[in-house]
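Right after this note come the structures.
Bear in mind these aren't lab numbers, they're just calculated from the coordinates by the rules spelled out. Owing to the predicted nature of the structure, the values given are computational and were not obtained by experimental measurement. Cβ atoms are built from the backbone, for glycine too; each structure is taken alone.
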Structure 1
């Protein structure tokens, strides 16, 4: 995905986000405001806001199996929140950034299984059993649970390749992501 692809979200949240950017861009293009947008993929960090935070690291540290949503072997871009913040600082000071959307530079895409293996290796643990919870099952339980209903809306991002092209921000601002090994080390350290 690049920043110039049409905003064609089909879910409620995605449509709202797309319209917010269209509205801001229109006002920016008209000279009424100065707007830019930073777009990140799924976060890899401590806490519940990350697929690999509270749901994974404690289990890896205990050597227990892990259950994840969506395909385990589908390539996916992962964004590191400090890189999001660094890009926001950079583009906030650069006139070339205004009126455009920017993808946060991220490391090479990794599958969920690969990320779990990287985490397991970082803690010097033994191989962990990783299972998937099928999207259809999540959708079914979403009929009764609001959080799972929201997760269901973006399940497609983990059932098929989801790769963000970040070359525009890299080329325009010389921005590089935090090295992957450091991202994993920081994530693991937060739980030790």
Structure 2
């Protein structure tokens, strides 16, 4: 099965164009407190040339219901990504898929069909627990995030055997600014590693 790849925390037209050129499977926009935070209106502008088949992910962290509603009303993302416990209290608009985030530690007995396994704090380049991720990846479609870059993604894929991978700080040239060359290098390294791991 083809490795699923998401570039997250996009803030510029250049970054979006590089993600599209690299043929990724999803692109993410941060609506939580972060140097990568964008407004719903900015996300609309950044995705104006994105093909409709490419999922646009709204990334949040413990959001108020009003933020979820505002992002849905203006941006209309395909996916809402937020910590699993957030989803217990939010009213999710009809027509949006959810991507629950787990950060290690206690794991629920019943897992969602797909989840994102993250480091302790998103967007900081801190690596997730690959051993726990590998155990979980046998039970669900696990998307691995946290501290990935072109230098370590092959090892991560070999050890975890994830359904997908998600990168943000590992393809940046500065805080919040994606580097097209690093996006290309990362995606190539990931695709090559996934091909040899099958």
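Computed values, structure above
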item	result
Structure with the greatest value (metric FRET efficiency 1/(1 + (r/R0)^6) of positions 5 and 141 (r between Cβ atoms, R0 = 25 Å, to 0.05), set 1, 2)	2
Source structure (of 1, 2) for distance in nm of label points 7 Å out along Cα→Cβ at positions 13 and 37, computed value 2.5	2
Read-out FRET efficiency 1/(1 + (r/R0)^6) of positions 109 and 165 (r between Cβ atoms, R0 = 25 Å, to 0.05), computed value 0.45, structure in 1, 2	2
Of the structures 1, 2, the one that 121 was derived from, the read-out being volume of the Cα convex hull per residue in Å³	1
Mean count of other Cβ atoms within 10 Å over residues 21-28 - highest-scoring structure of 1, 2	2
Answer label among 1, 2 for the case where helix-only ellipticity at 222 nm (-39500 (n - 2.57) for each DSSP H run of 4 or more, over all residues; to 500), calculated from the coordinates, equals -12500	1
Mean count of other Cβ atoms within 10 Å over residues 45-52 derived as 12.6 - corresponding label from 1, 2	2
Ranking 1, 2 by distance in nm of label points 7 Å out along Cα→Cβ at positions 53 and 69, the structure that comes out highest	2
Per relative contact order in percent (Cα under 8 Å, 6 or more apart), the highest-valued of structures 1, 2	1
